[in-house]
Each structure stands twice: as C-alpha cells, then as structure tokens.
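Student: Got some structures for you, see below.
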Structure I
Amino acid sequence: MSLLSPLPPPYDPLEWVKQPLGRRARMVCEAWALQGYGSPLAVYVVYAVKVMLYVLGWALFCTRSPSLGSLSSIGTWWLHPLAFQKAIIWSLLFEGLGLGCGSGPLTGRYFPPVGGALYFLRPGTTKLALFPSLPLVGGVRRGLFDVLLYAGLVASAVRALLAPELDASHFWPLVVLMPLAGICDRTIFLALRGEHYWTTLLCFLFAPTWIAGAKSVQLALWFWAGVSKLNHHFPTVVCVMNSNSPFTRFPALRKLMYRSYPEDLRPSRAATVMGHVGTLLELGVPAVLLLAPQGPYLLLGIVLMLMLHGYITSNVPMGVPIEWNVMVVYGGFALFWAHPEVRVWDLGSLPLGVCLVVLLIGLPILGNIAPKAISFLLAMRYYAGNWAYSVWLFRGESYQKLDRLTKISPWIYDQLDRFYDRATSVGLVGKVMAFRLMHLHGRALPKLIPKAVPDLADYEYLDGELVAGMALGWNFGDGHLHHEALLHALQDQCDFEPGELRCIFVESQPLGQTTLEYRICDAASGELERGELDVAGLRAMQPWGADAAAPGSGAA
C-alpha cells in the first residue's frame, strides 16, 4: 500500500462480487480482520491536519476577545470560561458545516469529502422533517425557508465567534434556531451534535452558574456512553476498531482480537476484556469527577479521561468523531481541572435543573429501553456497536433513479472512479459490508438478505450509511436517518418499481431485552416482513452466518 493507494484485498474484487452471499461475506470478513478498511496512509494525515485546523480556528476566534489575548499567550487563557464558550459555538458550527463527524472517506464520503453546508444551503435537496405533513416546515425537499433558517444559524454562530465578549444576545439565536432547524430537518440537529452543544448553550443562557450545568452535560456524555456498552455488542466494536487502527498494522496483533483466525472471527477473550476495561473507564471517569472532584482524585479523573479518549482517537474509528473527542477532552480540563470548586448542584436555577434532568437522564433512559423511539446520539449511546442500521438493495441499474434527486455527491462508485479503477472501488465498498457483518448485530444479514431478495447477484448492495450520505448530506451511524422515512422520501422522488429497491432495517437491542427487531420493505410495495432475532443465537454465529459450532466454521 502506497501513501495514496488503499490496501488491496487478498482476492479479486470483481470476482468476489460474483460469489454467493456466504462465500462473499466470509472472504471480506477475513480481509477486514487483518486489513481493516485499508485506507491509504494519506487519509489519516488529512484527518490529523483537519484536527489541527479545527483547534487553530478556535484559537483564532478566541483572539478576537481582548480579555483573552493573542496566540502567543494562549497558555494563560486557554482554560478561561470565555474560551470554553467559544469552543462550544465553534464546535457546533464546525460540525454543522459538515467538517467534523461524518466527513471524508472513513465515513464513505469521497467526492466531495464533506456534505453539510453543500446540502443544507441548496434548495431541493432531500430532508427528513419532524412533521412531514405540515406546511413550510414539512415536506421531503428543502425549500427557501429551510435554506434561510440554516443560513441564519451559521451567521449567528459566526457573529458570536467574532464578538469580543459573549452575552445572552449571542446565545438566544442559536438556542432558538437549532431546534427549529431540527424540526424542519432532524438531520441538521443531529449534525450539530445538539445533545451536547445545544444543551450546553441552555446552560450558558439560563444558569446563574453555567459551569455547573456544563459539567452535568459532560458527565452525562461519559456516563451514558458507558451504560450503552453493558451488552454483548461492544467486544465486536473492539475487534473492528483494532483491525482498522493505523497503529495496529501487525497481523499477529490483529489476530489476537479473534478467537481463532480465520476459522472463528468472534471476539477473543482479550477483545472482551478490553471492552470491559473501556466500559469501566467510561463509567469511572464521571464517577471520580463527580464524587471526588479535587486533589489527587481530580488528577486521577483527568488521567482516566485522557486514557479513554486517547484510545478512541488513536484508533480513528469509522465515522471519525475526532474533533468531538478533542472537544470533550478540552471540556474535561476547562470545566473540571480549572474549576474544581464548582459542583453540578451549584446550578442556581430550578427550571433549568428540571430541563437538564429530562435531557440528560430522561432521554437517555428512554433511548436505552426503547431505542427505536430516539436517536442513539440523543440517548448518548456512543460507539457501543448496538446501533440501528439498514442495507439497501438496488436491482440491476435501478440505482440510477437516484439521479432524479437534487444531490451533491454522485453514486458511490462514480465518486470512487475519480480516483481508482473499478476493481479498487469495488474492493473498498465491499469492506463496508465487512464493517457491518463484523459487528454482532450484522450477523443478522446472512439470514435477512435471502428473505429480502431472491438472488443477491442481481442487486447492488449498499449500506444505508452511504445512501444517507448521498441523499441527506450527513451520516454518522444513526440508522434512523436511513429507515422508512428516507425510503418514503426517495420513493416520492424516484418512483421505484416493485422489486427494484428492497431495504432491510434492523433496530438496536433494548437494554434488558434479548432480541433485535427487523423489517424488510419494498420501496413501492411497503413492508414485506417484520420479526425479531435472538441475540444469543447471533452470538453463536460467525459474521458470515455459519453456525460457530458446525465443523469447519470455527470453534465455539
């Protein structure tokens, strides 16, 4: 693999795509285990440069405030409350422009490498309105009102960043416009990372001691991320991340993540232990910082935080939430290290306290026990491996009907053809199938795909994440963005014939329950089947669907 060329899979991709599903799945999963996605080394360099530009952008906006200072004196003001406020506003703007999570090739976005503003400022693009039937804020295509609303949000953020000092007049427009934009298109609110940044803005605006409120937001992020990993899904995340990490490029090291490569690609004991340690870290950081926020325990909490986010960031996970992780680490220093005397109960506002209980406790509880009802982002169930997802199956060349949409990025292979030959493109997109199969919930696909289509060879297989990237302008692991609502929006514009587009929708496993719900839908005919899959049964399967106890399929 050269600096610019992806690592080729150990098979001919053009022959691989002709194989039966079981054979195709096994080949690509074995390839992922040792190669990961196989991104060119230059990709990681680009992401590293982007993080540096993100930090530089925040620092430059901070220098607009005389009370802070210049870049040369950043060491004296980087933990100042005003610098933190500008970091929150800069981060939501950075994400809302499409520059952060869900950008670049590690999220299936090649040309252009970002979405966000390129979509949200263009009338006619597809949107997912919260109330599709309402006038003005509803519909399936973005109108002038939607564009002006988003433009006003961006302008308000820039105005606040350029201001020498911040007051309520800078926070109010953002607090109002973010949820309003989310009503018109819930994609935008999720892209802005509203569960973190909007909730923190509420604290800036309404809390007499806003640092206490911002701390409660940060503690909730860590705590619920840990709770979401109290299941059997997370060890597979450890495997997938380590197989794709730019720092674990040694085959022997990657094989340690699996029980017996290549026969048994379920998580090894080492991967399971690593998963438990990661869960304890995510639960331990908020516990230490909440219960013992001063003295040596404060230092312990900060060290645990750095270990946690250092591990996540160094693995450069798919979806690349790198800047968000940087912001969380910065928040750990700016809130807890710089202000150990402030406790979360020092908020000073009962109404805001009730609101935070709903947003930081109520919504996550709902998102864990009824994940079908709420986005995994709003529930703070970060990178747990237990996500809703979808697979879209286009018969023949019916995918060309997507050209009837107003979209910025073309069909995934047309994007890749700008850089690589077709075999390389097929190899890269095929690895997305492996990414899905290698997670515990993905083991449902070998059972569900034959239910959805008579012969996979007649269909173009595409993960719903890639469809959302083309059709919505943003994708970040939220399967609800590419479930029935998106299917209906695309059918309204593309008019697929019966059998031309089949979709498999799989929900998250609710906390305390033992099954996953699935649905199989046809774009024209509607729902064809729904049912449940036993998670224990999936645990006994290999990623390609074979019974792990069967001869030749791996030891149990």
Structure II
Amino acid sequence: MTVLGWLQIAIILALVVAAAVPLGGYMARLYAGERTLLSSVLGPVERGLYRLAGTDPKVEQSALGYTLAMLAFNAAGVALLYGLLRLQGLLPFNPLGFGSLSPDLAFNTAVSFVTNTNWQSYGGETTMSLFSQMAGLTVQNFLSAATGLALAVALVRAFARSNASGVGNFFVDMTRSVLYVLLPLAIITGLAQVAMGVPQTLNASVTATTLEGAQQTIAMGPVASQMAIKQLGTNGGGFFNVNAAHPFENPTPFSNALEIWQMLVISMALVFAFGRLIGDRRQARALVGVIALILVAGIAIAYWAEAAGTPSLLAAGLDPTGGNMEGKEVRFGLAASAMFAAVTTGLSDGAVNAMHGSFTPLGGMVPMFLIQLGEILPGGVGSGLYGLLVMAVITVFVAGLMVGRTPEYLGKKIEAKEVKMAILAVLILPTAILGFSGVAAVLPDALAGLGNAGPHGLSEILYAYSSAAGNNGSAFGGLSANSPWWNTTLGLAMLLGRFAYIVPMMAIAGSLAAKPRLAASSGTFPTHGLLFVGLLTGVILILGGLQFFPALALGPLAEQVQMLAGKTF
C-alpha cells in the first residue's frame, strides 16, 4: 500500500461528500413537494406525464396501496422486457443480426434489470442488439433505480409523519426521481464520459487493421448513455462483457474516479436528504458514520490483501512491490481496483473494473461479505437507505432489551410488529443465498458450470447467489452461468432479494406512519451519537458474521490458508 494510493481513495470520498450534501438538500425539497432549481423547466413535463397516466399527484396511497402499485409496475416491466428479448431478432437496430434470447436467459435478464441487479449471463457485445440495450436495459436502469428511491422516501415519510394514513404516491415519487434526479445527472455525467473517451454512437461496430495486417471488428454502440445511468442508479450492468474493465467503458484513471463518484453520490445524498426530511440532520450524520466506518475498513482490507501479493507470484520472481495484479488493469492499479471492488459491493452496483475471482482469497472475500451484509454501505439507490433503517430498527430493539425500555427510533415506538417484520426482511438474504448455494453445491447440473474445484469453487457458488439475492450483479468470473439451472435459480434469488425484502419493509412503513411521533424524553435512547454508531455497526457485522461465517470459512478463508501454504487450484 502506498501514500499515493490512499490519497486517491481519500480524494474520491471527499468529492462524494462535497457533492452529496447539497444534492441531499435538493432531493429533500423535491420529495417534500417544494420547488427546486429545475421546477420551472421540468414542472410542465411532470404535469403532462401525470395527465397522460391519469394520476392525481395530490392523492396519496396507503403503505399497502403503494406496495401493490410498485409490484404491478415492476411485474409489467419484467413482462415487457422479457417479450423484447424474446423478439430481439425481429426488432430494429440490430445491425449485427443477433438472434432472440432463450426463454431461461430472457427470464434471467428481464428479472435482473427490473430488480436493479443487472446480473449478466451473457456478453453484451455478442448478444444484445442496440435496440435491446437502449429500449430495454437502459430504460430499466432508470426505472429500477427510481423504484428504489421511491420506496426509501416512503419509509422516511413514515418516520417523519404522525398519525398518518398515507406514505406518498408511488407513481409521483418514481416520476420525480427520474425527471429531477436521475435524468439530469445522467446527461451531465454521460457527456463527461464522452469527453473522456467513452463511445456514444449508433454504429454497432468499427473495423480496424491490426499490426499484423488482419481485419478486426470492434464492437461499439451507445455506451456512454448506458454507463452514466448504470453507475448513478447503482445498476452495474455492462455494455460489454468485461464491464468497467473494458477501455470503451472505462478508458482512463479519471473516468474510473468519475464512475466511483457516480456510484456513491446519490445513495450518500439520500442519507443527507433523510436527515432533512425528518428534521434532524444529526441522525443522517450518524448513519454516514456507520457507512464510512465499515466501507473504509472493507477498502483497507482488500487493498492490503492485494498489495501483499501471493506466495506463488513471489516464487515466480515477480517484483513484490507490484502486489497481486492478476485480473486487474494496469491503468487503474491496486488502490483504485480495491476501492472499486469495495464500493460496488457496499453498494448494490455490481460494475467491476477488475475480476474479483482473481483477487487473493481474503481480498475476494471482502466484496462477497459486503454484499452479504445487505449492501447498505451506503447500498443501492434507495435500497441502501431503507435497508439501513431496517437495521436501525433492530438495533434500537436490542438496545431496549439491554436497558429494559420500550425501544424508540426517531420518535416512533418500535413494537412487536415492526421487529417481526424487520427480522423477516433480514432473513431473506441468508435464506436465498445459503439455500440455493447448498443445493447447487451437490447438484451435477449446477456443478457443471464451475470453473474451479475446492474452496474456490464454493466461493464461486456463494458469490453468485450472494450477488443475485443482494441485487448486486457482479460475479467471481469462473462460473459459466448461462444454463437453465443457473439462469432460473439466480432469477428467483433476485426476485426474493428485491421484493420479498420490500414487502415487510413497507409493512413497517405503514405501521410507523399511523403512530404518533413522540418528543424525546430523558429516557429516550439517543440515536445520533457515537454509542449508537458503534451499536448499529456491531449489529450489522454480528448479523452478517453469524449468518455467513461458516460458509465463508469453507470457501475464501480455507482458500487463504491453502494459498499461504503454497497450494493452488
């Protein structure tokens, strides 16, 4: 590890916070229904969309109505995208003549992009037409991110309101998220990426002459527009198979820094918006402290593990100061690769600028474990905040048990219903990950897709289902997942990780909204200080450790011991 490497990390994080604070204020005004900087320009467009859809923006929905509207909208999204992919060969903007996707791959891809997972069992430049990339995948990148933002705002309203029957209107919140947040930032950062060398064209390919005089066809397309929203919306699906390691997706260290900034900025801004919407910015600072503590620790462990290298590389006579550069791009280096890996999995982004399966076992365990913690550091756009608030509900319940008081959070009493729903939500992830992994570890059809044996093979399985259930989308790289078993079960894990979590979370929102918001008293446990930061951090780590440590011990930790002993697979 070097001072320069840490300086890169520190500068990017500082730029994220510097932008997230004012953006959070803007988002708070937007979701409170106040005028914003863009209201005069986008207000007529917003009102026109409501008229076309027959939506009255003044009519609010109950938590149940909000949830049903969200489920119906996303079910329609899955059906439409599935149909588009099955008919791809008959649709326009397909200059390379790609055929339609198989039923299982179309199902997996449709579910993947609607759930904000963007797991890809295919190579984008060899499978997807330009029409599918633009009208299918890029559109869902906007809508899935907007869905997450809307749900998080609904939960925040439940905490902020007193004796309320409604939590907002899903269609209004989603429309505003797209128009006022995602679209403007995507246009600005997309143009910045074009300036840095990312292609944006309707030409599907270009022919180049190699040094040997041969002709090579290089895939291209409207890359920058998809890259902008895939990172801002924490979607992560790459236009190309190797994602952000591809020079057309991520050509320079500056574009790499911009992509990390894009991944973090909206999720962090939403935390600051949360503080403004509930009228107590100290609560937001406490959550930011938890996020920073675990995320920076993850970056540090991954950076240290990769900088330490491996015994095999040292035995081969390579310069030990280079660390483990296997699977990494020289133009980024160790620090930026380790940071990208931790950020993309602390979020639910899933874009990769290095191959996580080529990390050292300990370095590769970091992104896997960050996914298994629930991707709340700061998590996906919207989903990270509501996941963190569910963890906060569990934390105040634990604190109440310690001191024998009725737990409260943000002026709302946390009672049996909220705790049961919170526990039900956090059990979704281990059930999907460990359940599917256990079956896949013994099923011949599943094992046929593994690229490695032993502990690393188990890590491939664990990472795949962690990524799917966590709605992340990154992969360990050695797994050939384009088969009926993997496409189907990973698709089911994505649905469980997204919607089976949202339903109990929205039940919490409905219950809290109906309760009075109580003033703090001398007996109220403060949730804005260092004690709460430490307790919430401990609850997150202990839950993750208890649920996943046995599986991790058989996978990456066992492989780390074998690596240090000089064994390889």
Structure III
Amino acid sequence: MFQKIKRIMIMTTGVLLLWSCSSKEGGTPSGIQHIVIIGVDGMSPNGIQKAHTPMLDSMIQNGAATMHARSVLPSSSSPNWASMIMGADTEQHGVTSNGWEKFDHQLPPVVATKNGTFPTIFTLFHDQQPEAHVGTIYDWDGFGRLFEKEDVDFDIDGDHEDNTTQEAVNYIKEHTPKFTFVHLDHVDHAGHALGHGSPEYYKSVEKADSLIAEIVNATKDAGMFEKTMFIVSADHGGIGFGHGGESLAEMEIPFILYGAGIKEGYLIEETVYQYDNAPTVAYAMGLKTPQAWIGRPVKGAFIGNEKPILTYKRKEQITQPKIHPDAGYFEPAGGIFKADSVAVVMQNPNNVGEIRYTIGNSVPSVENSKIYRDTFFLKQTEIVKAGIFQDNQLVSTVAEANFRIVPITKEDPVQFWAFYVKGIEKLPDFQTLEPIMEGYASEFSHKQVLTGKAPTEQVAVVLESYLDIQEAGNYSFFTNSDDGSKLYVNGTQVVDNDGDHGVMERSGSMDLPKGKHLVRVAYFNGGGGFHLDVKYKGPNTPKQIIPANHLYRNK
C-alpha cells in the first residue's frame, strides 16, 4: 500500500497555509509515546561495521536498519544536521555550509516561521503538541543555532561527549520527555585529527556505542523504554582527515530504528535520505508535516506496514580501479613529477572484471580503450581514466589520474606567503597581515605549504603564478578546498569558495586571450582537516589540475 496524501488548504486573511497530512496505514503507529534521536557526528557505516559496537549491533538485529542512507551535499555538518531536523534539503532550508548563520547567509529558506527560520521537527511539536516536553542536548555548539530556542523546553550545550550524555541521561530520568534529540561530536573529531578508518577512529565509535547504551538505559530507569522509539544516525561519513565531497565514504550514513513500534530484524531496502529523519518522527507522533518538507517517513520499518515494492533497487557497487601513485583523498591520482617519465600502475580491487583505460579526456569504452595488463610509462603531462568492465560493459565509476610531468631543471613556479590568523573563519584582508613564511611551490596546492614549517590550523595562504594560456577562449577555474578559498585572474575574482566548510568545489569562468595571465589563489584553514587543489578547463583543454609545465614565475 502506498501513502495517501491529503492536502488541507486553509485560507486566513489572505495567507495560504499548506500542509500535507499523513493518512497512513492503520493511523499513527501504536505503542510509541516517546522518541529519542541520537546523532553521532561523522559516524560512518564502516565505523559501525569494523568497531566493537554491541549496543548498535543489538539495535540493528532487533530493529530496522540500513547502512546505505545518504547525506545531502555538501557532506558537511551544518547542511546535514539542518536537513535531519528540517525534513528538507539545502535548496529548501538554505543552510548550505558551516558558515551559515540565521541572519548571515546567501540563500533564504523557501518558507519561514514567524522567527524567520525554516520549520524544524521541534517547531512541529511546539505548534501541534505544545504540551509535549521536548529537549535537545548537543556536543557541538553549532547545532544550537539551527533551531529556535522557544521550540524546545530543554536546551543544553554539553560541550563534551561525556557531559552531553550525562545531561541527556539526567534529562530523560527527570522529565520522561516526549522527544529528545542528542548530538555527539567526538567521532568527527577523531576523523579529523587521526583519520577516518584509523584505529583511533574505531575507538571513538566504540565510545559512542557505550554512550548510546547509557542513554538507552536511562529510558529503562525512567520507566519509558517499552514505549520509546530510538533513531540512531549521523550527519556524514568521511575519508582521510576530512569530508565535504561526493564519495560514498563521505555520503553514506547509518540509519537505525529501534524500539517501540519498529519491526525486528528488518533490512531497510528502500532509499533513505538525511531529510527523511524528521518526517519519520512526525509519522510516529501523528504530526502534520509542512508542504515545504520533501522528506518521507520510512514507513516499511513500522509494525503493521507492508514492505514497499521497489521497482528500482540499489545497485551493488563495483569498486573503481585504483591508479597509482595515489595523490591523496580529495584529488585525482597521479601527482607532479620532475622526471623524464613516470610509471603508471593500476589495481582491480574486485574479484571480477578487467581494467580498461584511456589516455586523454575520453571515458573508457570498449571501442576507445586498452586493457590494462602491466605497468606503462608516461613521458608528458596526461590525464588517465580507467574503469572496470564486465561483458564489455563499464560496471564501475571511472577513476581518474592527473599526471603533471615537468623537466628536472624547471624552477618551482608558484610563489606563496603564509599568515597566522587567530580564530579565522573566512579569508582575511591580507594587506593588514605580515607573513610568517614565504617561498615557492611546484603548483597551487596545500602540500608544499602546510608541511609543518607553517602551522596547519588558523593559517591563511596566498599563492601566485603566471598561467600560460595557449589558445584564446573561455576558461573555467575550480578551487576544491577545506576550508575557504578564492581565485583571481589578472586581479579579477573568478571563484568564490570562501567560508568555513569541508572539502567543497566551486567554479567560475572568464574569457582569456592567448598568453600569460596572473593567477592568484587565497586559501585558509581554520582547524581540523585541510585541502586545496586548483583545476581549469578550456577550449581543447579538459578539466584537470593546473599543470606545472604551464606555470611560470614571471610574465
């Protein structure tokens, strides 16, 4: 059975209020009187699968779960926590980066409450069930700016995972609340500081598991466990020391339903998105959801509801080939080499299929590619693309490598200046600062600048070089950075990627005549993971990291 939607349109004093009211199978799920959401910042499915997590394992075995729920883009904290509690995506609620503030943002919400913010799940409780006791306890203070304080009865910034958990436990025991939202932040810290997939990262997930157990036990002590539904999820995953990109490691998150009203041992095969979290709460509590919300409740997980019939199902992923040398987590493989030639090595991480590759910008096909059999060598700057083929069909995503090969005698063409800026959250006025370090690098990148000689946090960098444009035309430039960056050509701003955010790409374009043009990149990192790479494309020039063999110190 499919959900029926009843539209109720209420006309009052010229204002149209539009709500979608769930007319679901059998009415509101029975037996659910309390809901507890526990959101763990940066906890990936990989973290749950590889760490020792007895509490989460029990929830999965005795509840409903998927390890393939998806974050929204960008895979950063603020956009995803907002989407989780707002039932909508970034283009609806306008929280597009970690730099968002209630009265300082670019994209306004499509609808707003009387206080000027997009309606959250807390708003729905406040407006429709004002008698309900609702509380939120969060480890990251940035979460507290995403909702209206008047919509909750209890609002605590726990300031540490242990304090946050203890505040949540005390709150549940004292108030037996209708709805509790708990945010834990330490797993994300471990990912940034020690690396996603590191032993320390898995230890942080294990600690999250023990803290979740404490919260569940608090509901037992409060006498409300049998009537409580739990949701455990995350804002994003991660890769390397950061997140913000489009890889599955960053985008896939766990989504676990457990407790009252939930089927036992149910594998959620339907798609689940970050913004389905709040509608699932609304569905369980009989709350009307605003028309502006785009999320849907995960109805198949509830007792008494039929499992949905899926016409299109999730495709099992064939992992793309690995091209070596590996340049890092957030840029293509390859790298810059001062050498006469460079060896290219590929690996198939799957037990099936064969690797086919192209040299140039073409996506591999049976007609235009070669089968990879052994190491081969490049003698000039090239793009290499490769995929896994089965039965003459491309069955993986395409791996890409940018090899920038320059003569051994070529001097480093990119001049840079590094500055220490305490408390930096956006690019500063560099004219007011004195550099703490300067020198030359081989290309526009963080790698030769933030090396330990300069600080890696609360640091801003300016990089300049002359780019030789060999064919007149329209050129696009891209900065991919964590945190913010801007790019200028001949003094004109082309790319604005400023702000406190995870790895994010922004672009701009301009017409350029043949010849050398001054490219200036400004970049900063406030804290945590950091990254910068710069690409361009133009007439007969495929998108690629700006190659050092086209960069010069002088015009």
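Quick note: the coordinates plus some simple rules give every number you see, no bench work behind them. The structure presented is a predicted model; accordingly, all values stated were derived computationally and were not measured.
Student: Out of I, II, III, which structure matches 6, 21, 26, 22, 14, 9, 3, 0 when P(r) over Cα pairs in 10 Å bins from 0, in percent, for residues 165-396 alone is calculated?
Tutor: Numbers: I: 7, 28, 34, 21, 8, 2, 0; II: 8, 28, 31, 22, 8, 2, 0, 0; III: 6, 21, 26, 22, 14, 9, 3, 0.
So the calculation was done on III.
Student: One of I, II, III was used to calculate helix-only ellipticity at 222 nm (-39500 (n - 2.57) for each DSSP H run of 4 or more, over all residues; to 500), giving -15500; which? Please list the in-between numbers first.
Tutor: On the way: I: -15500; II: -20000; III: -5000.
Matching structure: I.
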